[in-house]
Structure 1
Amino acid sequence: MTSPESRQRKKIIPYSRPSVSSAEIQEVRKVLRSGWLTTGPAVERFERAFAEKVGARFAVAFSSGTSALVGACAAAGVGSADRFITTTMSFVASANCGRYFGAAADLVDVEEPTLNVSAAAIEQAMRQNTRAVVAVHYQGHPVDLAAISEVCRRRGAVLIEDAAHALGARYRDSVIGDCRYSDLCAFSFHPTKLITTGEGGMVTTNREDFDERLRRFRNHGMVRRPELEPWEYDCPELSFNWRLSDVHSAMGLAQLARSDGLLARRREIAAYYNERFAACDALITPVEEPECLHAYHIYVLRFRYDRLTINRRGMFERLKAASIVPQVHYRPIHRHSQYQALGYEASAFGVAEAAYGQMFSMPMYPDLTQREARYVADTVCRLVEENRRD
């Protein structure tokens, strides 16, 4: 007879998995039966519900988190004569978003212990033609929005929050997405995120002109011309078809209604991991700074390999052999060949480089059972003890 642990080992525990209930299936069925599959009422309802959830005046749905970021840059007026600042510790979309308009990306290093960018680093990177700052809430932990907002205000830069990780997070008395400190805030609904629409994104703002610009940009730059003829329209600028469909939006509405519970479960898992790993001096756990609420999109556990007899590849293989499949978030942007071709060197990003060499994103998703979380923690602690350096 096999033991519970042996049975557990046969089931792969990934770093992430979407949580889909019967509510999402019901909402999608309604849309499919309605015959209105895109640019319809479900999109409008999703946008209104999302804006209300985060406390913003406007929310504009996009086909992905990346297109949402690009749309935010378009609304901000980022152009070929401009520069913009962002972190190196993110997915490449955070830096690519402004480059589509010909702007130059200025990457900055992060700081301990959050691995977020600081206001001081942003200030130092500012130039006369810096048009925007794309501030990433890494892992789901908010950046210091008040300090960064002040730098942007003083230097005349538009502040765009990259909140792909941070739906549900809070900073002081502000909900991420309410744009109290920023001009625009972009979200992702990829299957790994707090809520998912399969693929999708959203931009929130409190400025009516940005809202109008975002809506045009996601729809070919189209402007209706009913004063000419009822059917007339014009596309005066080069743009994209980045609309979100009603099918995706229906799923998003159901997910949004469940988002508080999904966030609470993520935080429960993170608290359990933190408690289990706290006593091990070979591990570095995520932090939650005062006046912040962490959304734990990912749980980045860092291994101090100077205290272990194995390297990161060895740890990965041992975890995988135990049916635990972690991931790395992220390969710093400056390491990608397109950015190395621009002259970026690892020596300018000491904190990001050191953290990258230590990190694994451990299993973190609402449907992770307590038994699975315990198995993950037990396995990590066992591997650390078995491979501890004398």
Structure 2
Amino acid sequence: MKDYMGLHPRKSDDEPGLAETLKSSVHPNDRLLYLDKITDSVKTGEKFEHKFRNRRWDGEYRWTQGYANPLRDEEGNIIRWYGANIDIHEQEVSQNELREKERFLSRLVETLPAMVDCAAPNGEPVYRSQQFREFLGYELEELDSSGKSRLAATLDTSVHPDDVAVVKKRYSQCLSSGEPYAHKHRLQRFDGEYRWVETRAVPMHNTASEIVQWNVICIDIDSEVRAQEALRLAQERLFRASQTASLAELSASIAHEVNQPLAAVVANSYACHRWLSATPVNLERAKQTAERLIRDANTASDVVNRIKALFKHSADERILTDIGNIISEARALLAGNALQHRIDIFIEEQSSLPRLILDRTQILQVLVNLMRNG
């Protein structure tokens, strides 16, 4: 100890003794507690055991573990103290560094934008971050009195009733196979509100490729899910509005197509009536007018049939069809709308197009949509 502390024999009574030197060598920040411990042991006769920083011969303060035990006579009186100081500086520094790393990792886990859970190989939670505990509103230890495993109690208590069966099945599959877990479901918050979360779990293996722990994160994605749902609803409303606008345009075109032959039918009906009412009756002219009546009525009927076919939802009926006729039919359906907007529709059709086996109605719908949106 003298060599360690750099002590030398006393040359006079004025120099401090060993006890005083030992006291003065203790770090100033540790000295008061050190002296209290020493004094208490001397008074009570209890053994002394204390960790403190002690000054070495080169002036460096090093962590030291001090021990002292009393030697007693047959009557139990203390006749001498035996003590030892053990240099534990490297061990203490390593432990302090380890504790600092643990504190850093703890702060890191608690400040992550996610809730963290650690589970045993069988899925039983052994650690849950403060953020996760505050979200759920209960401590892990509170689940031990439920009569269930911690995992089962957590799922039954917090997962939405409509989601819990699927979540349990996915957990069971991943625990059996060792595959990573990823699933979105609703989780009950401490205030009773169910919020959408995304949970991911990855197994951690040892050198023997055995699972020693499951590392789990749970992220609150409720705002994103609700935003996506709002976007989907907005897109649906926009689609319906677009369909309504398109239907209005198509209706105007259809009305024009139907009105033309009907107007001709009315005009020819009046003409036929005049020829039949004339004196003498002009049967030849009445016959010609009646033929025009039949032609225009058939034209109107064709338009109505094409419209019915366009909107008919029937099973797939594929037949050998001339694609040119379907193109002409689509043009006829849109002719009125095109005329209203002063648009000319030109068709460049190859004369050698083969006949195809297809569903006429479906192709007509596609062509109408393409021409209307072109």
Inset, instruction - State the single structure among 1, 2 that was used to calculate Rg and Dmax of the Cα atoms in Å, for residues 118-197 alone, giving 12.3, 35. - result: 2
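If semi-axes √(5λ) of the Cα gyration tensor in Å computes to 37, 27, 17, which of 1, 2 did it come from? List each step's numbers first, then the result.
Working: 1: 37, 27, 17; 2: 102, 22, 19.
Matching structure: 1.
Consider the structures 1, 2: one of them gives -18000 for helix-only ellipticity at 222 nm (-39500 (n - 2.57) for each DSSP H run of 4 or more, over all residues; to 500) as calculated from the coordinates. Say which. Walk me through the numbers before you get to the answer.
Numbers: 1: -11500; 2: -18000.
Here the read-out was taken from 2.
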Legend entry - Among 1, 2, which structure scores highest (criterion: distance in nm of label points 7 Å out along Cα→Cβ at positions 22 and 142): 2
Legend entry - Parent structure of the calculated result 4.1, given that distance in nm of label points 7 Å out along Cα→Cβ at positions 238 and 270 is the read-out and 1, 2 the choices: 1
Legend entry - Structure with the greatest value (metric distance in nm of label points 7 Å out along Cα→Cβ at positions 38 and 230, set 1, 2): 2
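Quick check on the output: 2.5 is distance in nm of label points 7 Å out along Cα→Cβ at positions 126 and 214, derived from one of 1, 2. Which one produced it? Write down the numbers at each step before the final one.
Details: 1: 2.5; 2: 1.4.
Value 2.5 for distance in nm of label points 7 Å out along Cα→Cβ at positions 126 and 214 corresponds to 1 out of 1, 2.
1, 2: which one has relative contact order in percent (Cα under 8 Å, 6 or more apart), as calculated, at 22?
Among 1, 2, the structure yielding 22 for relative contact order in percent (Cα under 8 Å, 6 or more apart) is 1.
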Inset, instruction - Figure out for me which of the structures 1, 2 the number 4.4 belongs to, where distance in nm of label points 7 Å out along Cα→Cβ at positions 102 and 326 was derived from the coordinates. - result: 1
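Coordinate-derived values only; no laboratory data. The model shown is predicted, which means the values in this text are computed figures rather than measured ones. Cβ atoms are built from the backbone, for glycine too; each structure is taken alone.
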